[in-house]
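S.K.: Heads up, there are several structures right after this.
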Structure 1
Amino acid sequence: MAENKTKPTSASVRDFVAGLENPRRRADTLQALKIYKGVTGLPPVMWGPSIIGFGRHRYVTGAGREGLVPAAGFSPRKANMTFYLGDKFEGANALYAKLGKHRKSAACLYVNKLDDIDLDVLRTIVTRQFQRAEQSEL
């Protein structure tokens, strides 16, 4: 079975953030780091070259594929902030409806800038997703 390409690395999160060229993206990343550290109580770790993850979660799909992913994480991409968040927790639809300007896919939340969303709602979404990752398979 194929192995996940994205794995935890020893790369410095601090250096990664300092290397972000866009000042807005760098500031949003620092804000997201505060939220995720507060929610998880865990140190950030680089997963691959661009994902900042917190904790580890082993998953198994219905087809039997297994792997390891961050229990919580995000990536400050050029086009937007990508938060790895699902919607399989209680109250997800209502929370996303109150979040503000965003796009959503099955496992990702895309935000142009954090000023576009309610950070308290984001914190709640991250908390519920993280609790779900700690208690079950994603």
Structure 2
Amino acid sequence: MIDLPDINVWLALVDENHMHHVAALDYWNQACADQMGFCRVTMLGFMRLCTQPRVLSRTLSNPEVWDIYQRYLATPNLVFLAEPSNLEPHLRALTRDTSLPNRCWTDAYLAAYTLATPARLVSFDRDFQRFEGLDFLHLI
């Protein structure tokens, strides 16, 4: 199995002042799968939010966030995950639901990603519980 941490997990890991930093470290040290990965959406979201004022306790520069990302990828159990070819039917099924809030499109993408692969989604976000059949670890 491989874990696909949500952007909020990466943010909590990188910022020792983040309200979920300790929980994210506990996950990293005790509960993560043998492999973990970034997909393009989590990688870009992580980079975008790290460089936005008021997201982290200290806004990071573009070079700093690239360095952090590359250090993560140098970790032996961490990989970059390509988009699976069978993702779109899962995404279509999840987003055709008219009750899906507009703010959940990226969540639906990550849910579809894990439905299309043998990955487990890991997040502090309870909204993922809305997606049936999802292998989901809710960190609190």
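Values in this text are rule-based calculations from the coordinates and carry no lab data. This is a predicted model, so every value here is computed, not measured. Cβ atoms are built from the backbone, for glycine too; each structure is taken alone.
S.K.: For structures 1, 2, which has the highest computed value of distance in nm of label points 7 Å out along Cα→Cβ at positions 65 and 105?
M.R.: Looking at the calculated values, the largest one is 2.
S.K.: Taking distance in nm of label points 7 Å out along Cα→Cβ at positions 17 and 33 for each of 1, 2, which is largest?
M.R.: Once distance in nm of label points 7 Å out along Cα→Cβ at positions 17 and 33 is worked out for each structure, 2 has the highest.
S.K.: Determine which structure produced the value 29 for relative contact order in percent (Cα under 8 Å, 6 or more apart), calculated from the coordinates; the candidates are 1, 2.
M.R.: The read-out comes from structure 2.
S.K.: Could you tell me which structure in 1, 2 was used to calculate semi-axes √(5λ) of the Cα gyration tensor in Å as 24, 17, 15?
M.R.: Structure 2 accounts for this read-out.
S.K.: If distance in nm of label points 7 Å out along Cα→Cβ at positions 25 and 49 is computed to be 1.9, which of 1, 2 is the source?
M.R.: Checking each candidate, the match is 2.
S.K.: Given structures 1, 2, which gives the highest value for distance in nm of label points 7 Å out along Cα→Cβ at positions 9 and 121?
M.R.: 1
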